[in-house]
Structure formats: structure tokens, C-alpha cells
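Visitor: Pasting the structures in now, so scroll down.
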Structure P
Amino acid sequence: MRSPFPGPSGLRIKSPDLLVAESGADLEGNGLKRSMGLFQLVCFGIGAIVGTGIFVGLSDTVAEAGPAVLVSFVLAAVTCVFTAFSFAELGGAIPVSGSSYSYAYATLGERTAFLVGWCLLLEYGISVSAVAVGWGQYLNELLGSMTGWQLPAALSNPPGDGGIVNIPAVVVMLLAALLLVRGIRESARATAAMAVLKLAILVLFCAIGFSAFRAGHLTPFAPQSIAGITSGASVAFFSYIGFDAITTAGEEVKNPRRNIPLAILICLGVVTALYCLVALAAIGALSSDQVAGRPAALSLIVNKVTHSTLGGGVIAFGAVVAIASVVLAVMYGQTRILMSMSRDGLIPRIFERISPRTATPVAGTWIVAVLFAVPAAVVPLDVVMNLTTIGTLAVMAVVNVCVLVLRRTRPDLPRRFRVPLFPASPLLGIAFCGYLIYGTGLATWLQFAGFLVVGALVYACYGRRRSRLVQSPDVVRPPDGGDPAGAVATAPAMAAREG
């Protein structure tokens, strides 16, 4: 029988078979239910991606790159494409809720997996705070166009932009949590409806923007040269964060080995094409100087083109819905990752508790909502976005490494999708992630390094000692009583390997 802990001595590696067996065992009891089809999964992915990054972050990307924002979006998309291939292969091979955390556990060991999960607090937890921050800007734009009244800037803007406490950001997070605890079927339906609506709104924006297109607005094309394009790509990357949330639904998707890879590739293709069209329409309708750094930029552009606040109000409504759907989808992903880490004993057990009535992690969802509402309310948006970007890029680099390792250690593992041009594709994914990390700047590097140090200390002091991979002397088998290769773990064997 194959060892459940392949790899270098001293690494606590949980085999893919054991991960899948545990998730299957959980589904036999009061666990998660497979209720999401391909359409719902694609809508969930689009719901997780399209939001603050394009509705709010576009103006920041233009400020860095000028009209070359198109190149920045393409560069960020290329980075995502290579990593999306890796996510697609791993999501089909290991269809569990832990996403990149679980993939790292199966290939690089427990310590690396914990740090990946720690970084996912940035990609999902902190990013949901950043997404929520942008909600108040468009909510005010919508209120202004409909009623002529707006919330006070002190209570609706992020700190550093005239705000003190961002109340709308807190409200949208609590509303998302309320919907999530009602059940995945209700959440998936709401996400699907919101995804269709915001795609329609962005297509409408493109139609309006191209009606006022001026080719002269594209010159000079790259006022900040390559440095501006690189910096802009790092900012634009935030617009793509969330496509990997599809893999966090691994235990709630019908036919996950087929639908997860397919949904990832469909989502990324649709979103990339849409972003490039929106960026081109925006800078074609107004000059980059007029767009750069402006809050609620898409509404501003429509108002200028139509000479009316009505069109801008429609765009603002779409943005309010879009950003709310991202909060919903990303918060969902965070709770499922924490559930997987809790199931492994690396964080407190409260995060793995599933309500038998709604089949959702109710306590974990409310904890996430309350905990990350704090940075949404009081942290400046640029700080939150930069940390989210570098944390996500680091996780994506690890996911590409996981594909390389798993191909070597488990070539027999069933894969419905295989990375094309292997090993060039994951290697290019790692290189592009490193290139965009370089573009985030020294201050963000130092903040991220400090964040990793804290994570390493938390693992050493809490996670390592409470890991169930070491503590449990019981044999872990799949529900049908079978014994897949690698699905056996005992404390004595583990202790011997740890030496």
C-alpha cells in the first residue's frame, strides 16, 4: 500500500485520496450537499470576480498605466490564465472545499498548507473587506441620482478618502452573511441572478462608451512606459481575484471533476473579454486624465456621455448589485476554506460545525462577517487592495508548484483536465506571479512578510500541536468501506516520520 505521507522526510502530507475520502464521509452525515450545477457554478464564479475591481479599481489602474491600461488588463489576465489551468487540473483531481489550501496539503505539507490558508485570509477575508469598501461609493451615487440625497462622506467613504467609519461596508457584509446561513441553494440562486444583471449592466456601459469613442484619447498610449504598465497590471490583477473561489465549492457541486475545470475556464474567458471592452470604452469616451483616480468612474463616464444622471444611476445600480454579489461569493469561499482548516484541527473547531437544518457553517459565517467588517469599516482602501493582491499572487504561485509536484508524486490520480504545455504552463504561471508581486512595491512586500511571520508563529504555537493528522490513531476510510491508496494515517507512523 502506498504511504499516506509521500515526499521528503518531515513533511506532514495528506494524500489526495484521504482528502476526498474525508469530504465524502462528511457528506454522509450532516455535511454539505451537492446542489450546484454548471450554470450556477459559472454564475458563482462571475459573481466572485466582477465587482469592485472593475467598478471601483478601474480608475486606479488608469492612474498607473494611462491608456495602456488595456495592456495591464491583458498582462493580469495572462497571469490568471496559466494559474487557472493549474486550478482546473487540481480542482478536478481533488474536488474538496479547501481550494489551494487542500492542494498544498496534498503536495507540499502541512506547514506550507497552513501558510497558504493564512494567505487566503488576505485573498478572501481581507478582499471581501476591500470589496465592501467600494460598495458605499456606488450606493451614494445611486441615492444621489434617485433622490438627490447622499449619505455623509464621513459615514460612507473609506478612511483617507474623507471617511471615518464606512457604515455601508458593514451593512453589505452582514446582509451577505444572513443570506449565506440560509443555505447554499438560496445563495446560488441569488448569485446567479446578480451575475446576469451585472453582466448586462457592463455590456450597456460598453455600448454607451463606444458611442462617444475618440481615438485621440489613446495617445500618448503609455505615459509611464513599462513601469506604469507593470504597476497597472498589479492593480488590475485585483479585478480578477475570485475565479479560484469556484474550487471552494468542491463539496457542493454536482459532478465536480467535470464542472469545476469547465467553470473556471468559462469564467476567466468571459471576464477577460469583458474587462478589456470596458477599459477600452472608458478611456475612449473620456481621456485617461479625466478617469484616473475618480470614484464611481463608470457612472461618471455615462453621465458625461449622456449629459444626464439617469444613465449613471443605472450603472450605479449595477455596481451596487455587482459588489454585493462579490461580497456574497467571496465570503462563501472564506467560510469553506476555514471549514477545511478546522476539519484538520489547525484552527478552532467552531469553523467546521455544519447546521443540520441549513447544511451551512452558520457560526463560522457570522464570525467571518463580524471579523472582516472591522477592516472594511476603518482601513483605507489602497492598503487593503495591495495586501489582497500580493497574498493572492503568492497563493497562485504555490498552486502552480502544486501541479508540478502532484504530477510527479501521483501520476495515477484521475484528472478530467490536464494543464496544456506541461511543465511550461505552470512555470510561466509562477514567473508571471513573481513579476506582478514585484510591481506591488517595497512597502507591500514588508507588510506581507510581517503577515507571514505572524502566520508561522500561529502554526507553531497552535496548529502544529492540534493537527488531527498526528493526533488521530484511527484509520480513515471512505464511506463505502474501501481502502484507496494513501487513505490510512496513524499517530505512531506519523510520529516516526517526524523523527
Structure Q
Amino acid sequence: MTSRIKSPSRLIAESGADLEGHGLRRTMGLFQLVSFGIGAIVGTGIFVGLSDSVSAAGPAVVISFVLAAVTCVFTAFSFAELGSAIPVSGSSYSFAYASLGERVAFLTGWCLLLEYGVSVSAVAVGWSQYLNELLDSVIGWQLPAALSAGPGDGGVVNLPAVIVILLAALLLVRGVRESARATAAMAILKIVILVVFCAIGFTAYQNGHLSPFAGSGFSGITAGASLAFFSFIGFDAITTAGEEVKNPRRNIPLAILICIGAVTVLYCAVALAAIGALGPDAVADQPAALSVVVDKVTDSTIGGGIIAFGAVVAIASVVLAVMYGQTRILMSMSRDGLVPRIFEHVSPKTRTPVANTWIVALVFAVLAAFATLGMVVNLTTIGTLATMAVVNIAVITLRRRNPELARSFRVPLYPLSPILGVAFCVYLMWGTGWVTWLEFAGFLVVGLLVYAGYGRRHSRLVTDPEYAGQPVD
């Protein structure tokens, strides 16, 4: 039995080959790519999820953020090398196909439904919470719970979460250039808002609020790191833009490392400012924690309203960027025949996958309408960590299988770096808890059934005459 591995050269050739002449257009430079990465990362995790991380780790949440960042750095090195060597839209799915075979690639793409698709729903739910905070600050009125929360949060349907997903889809189908411009503007705004928050929070900083620093011990730091990792999800979305980036072999690795460094510093500063101003108890279990901190420090709702506005913009940009990543991964899987062909069709007018985008939007808008944030965060986290572990393994495998492959970036301290990347990913996966592990196992079983029932039989390696009689690598 063959392992059904596609060579990197074949993946690159297929990504640029379009029989209708309507392929994706390279329009994104380094600045747009960094803005896209920050747009994908900074959102619900810091604006909404900070309170959960503080609940678990207390003031030591700063260490949790660093631990999550270290995990990301090792994996970022691997993404940077693979993104420079195989600059296609499929991200970790394509990397797995080139190194570990079709079955692992399909399961990786299946897990990316958690990282991108399900996280779109989670992010949209967080957006809805801050929208209500903004409305309360500006006009003293909030949407009724029945229309702004799912059944698990005491509501009926989360209408704002549905609306933000549909608006993002509308912008995405208009074109990548328009989406990139919007994401860049929103990325700049969200950084400014978080810097302003830090400036306000540090005016009320008290050392006593950081004591005891690690009251929950190392187990609390680990649990906090698993939760904090959600705040970093999205940096790998940069590699999904491989076919729409100018000079991808240079810009993709550079953008990844810039984003991880900038976001880590920003997150640690925000956590210190929030806890230093009010103490961990006042920050814990506050869905709109940053607005609460500013309101109490300034003794006014105006500052909190500004932060809420920044959060609404920031989280909307995450929806846009992450949904973009999901559609490009499904496009790559569709090209390979592992999911239906409708996902690979590109509009000749806008050069975007229109049907793909609307299908993704509608499916995950339904989930966002009825889900709670807590329902999906841990499952999203474990799925993301699993795909990142695969990427680290893919670096080692591809170095051995294709040593001649052009790589404009190479991971430092090879092979220690990718090995540590795998170890940190597994460690944080363990911190999500056994219930999440059981849910994830069930999700993988379903994925295997889908692959056996559809993907394996419809794979281009089986059905396409181009591959007939050719050995599979």
C-alpha cells in the first residue's frame, strides 16, 4: 500500500495551475501580511479570554502567556521553514501531504476545521459580548439576552454573532485586496487601543496586586497557558495566504516571526496592566474585562466605551482573517479531491472562492448562533495544537525526504527546535483536560470515517488521469 505522499514540487505546480486562467492573485506585501497575521491573532483571546486565564493562573498569567508564546515560537520556526519551501494556500494541510501522507493530511485539514471554522464561531460570540458593552457605554442600552446569546448563556439566538460572520463573508467575496486593506486598518486600530489600555492601567498599578504571584502553583500556570494559547491562535493563518503574497519565500517567514514577537510583548503588558490596576479577583470571570478595568480606573464609562469599540473592531478583524484561512484550506483540499469540488471554484470576476466562502459563513454562523464561548475554546485549542505538532514533525520528515528543497528560512537548532515544538504542543494539549481529549478523539473518529467514505475514493491521486500509472512518492 502506498503512503500517497505528494511531492512539494507537485503541490506548488498545482497551486499555480488553473485550467480556466482564474487563479488567485498575488497582491499582499509584507506590511499587509503582518497586518493580516495580527488581525488573525489579536481578538477574543485577549479581549474576552484574558479573564479565564487569570482565573486559572492569577498574576502568574504572565508566565502562562510566555509559555504559550514559547510553544508558538518553536512551531512558528517550523511554519516559517515550510511556508518558505511550499508557498501554497493549504498551510499545515499541504505540509502534511508533502511529508506524512494523504490520511494524515486529511486529518490535519479536519482539525483545521476546529482552528479556523469553529474558532470563527467562538470569536463571533466574543464579538457579541463586547458589542453589548459598547452599546451600554454609548447609549445606556443593550440587546436583549434572547437575541445576543445562545441557549447555554441564557438566550435564544446570538444574532450579532451571525451578523458579523455574514459581513465578513461579504467583504471576503469582494476580493483579497479589499479584505487586506480592511484588515490592515483594523490591525492598526486594535494595537492602538491595547496600548492606550496599558497606559491607563499602569497609572493605577500597585505591586501588591501581584501577590501571591502563583497562588495556584505550576498546575495553575499550565492551565492558564492552555487557555492563553487561544489568544495566539491564528498566526499560522499567514501561511494560508501563500498563493496571494508577493515574494512568499521571504515575506511569509518574516511576517510570522514579527507577529509572534509583537503579540507576546503586547499580551504580557496588557495582563500586567489589568492585574496591577485592580488585582486578579477583579479581572477574573469578567467577559469584558478590559472595559471593566478602564471604567474603574477612570471612574467613567467613556474610557470603557472606547476599549469596547476597539474590541468590536479587533474581534471583527479576527473573524475576517480566520474565515479567509478556512476557505483557502478547503480550496486546497478540494483541489486534491478530498472534499467536494465546489470549494475550489474561483470566481473569474473577483478571483475569490465565492461559493466556498458563503458555505463556510453559513455553517459556522449557525454554530455561533447557538454556542457558548466555553463550549468551543478548549476544543479549538486542542485541535490547533494537534495540527502544530504535525507541522513540527513535517519539518523533520521533509528534511530527510527532500533535502534538496529550496528553503529561504531554516529552523534554528535543528532538530532540537521542532522536537521541542512537538513536546510543548503535547504538554499544552494535556492541560485542556480529559473531557476535551474525549471530545477530540470523537472528532478524529468522525474525520477518519469521512476520509474512508469520501476522501480516499475521490482523491485526485486515484481519479485523475494525470496520475495514472505514476508512482506515489
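Just so it is clear, none of the values below were taken in a lab; they were calculated from the coordinates. Since this is a predicted model, take the numbers as computed values, not measurements. Cβ atoms are built from the backbone, for glycine too; each structure is taken alone.
Visitor: Given 15.3, 39 as the derived value for Rg and Dmax of the Cα atoms in Å, for residues 137-208 alone, which of the supplied structures P, Q does it correspond to?
Guide: Checking each candidate, the match is P.
Visitor: Something else about it: For structures P, Q, calculate FRET efficiency 1/(1 + (r/R0)^6) of positions 201 and 329 (r between Cβ atoms, R0 = 35 Å, to 0.05) and state which one comes out highest.
Guide: Once FRET efficiency 1/(1 + (r/R0)^6) of positions 201 and 329 (r between Cβ atoms, R0 = 35 Å, to 0.05) is tallied for P, Q, the winner is P.
Visitor: Distance in nm of label points 7 Å out along Cα→Cβ at positions 281 and 369 was computed and gave 3.3; which structure, P, Q, did it come from?
Guide: It traces back to P.
Visitor: Tell me which structure, out of P, Q, gives 26.5 once mean count of other Cβ atoms within 10 Å over residues 105-112 is calculated.
Guide: Q
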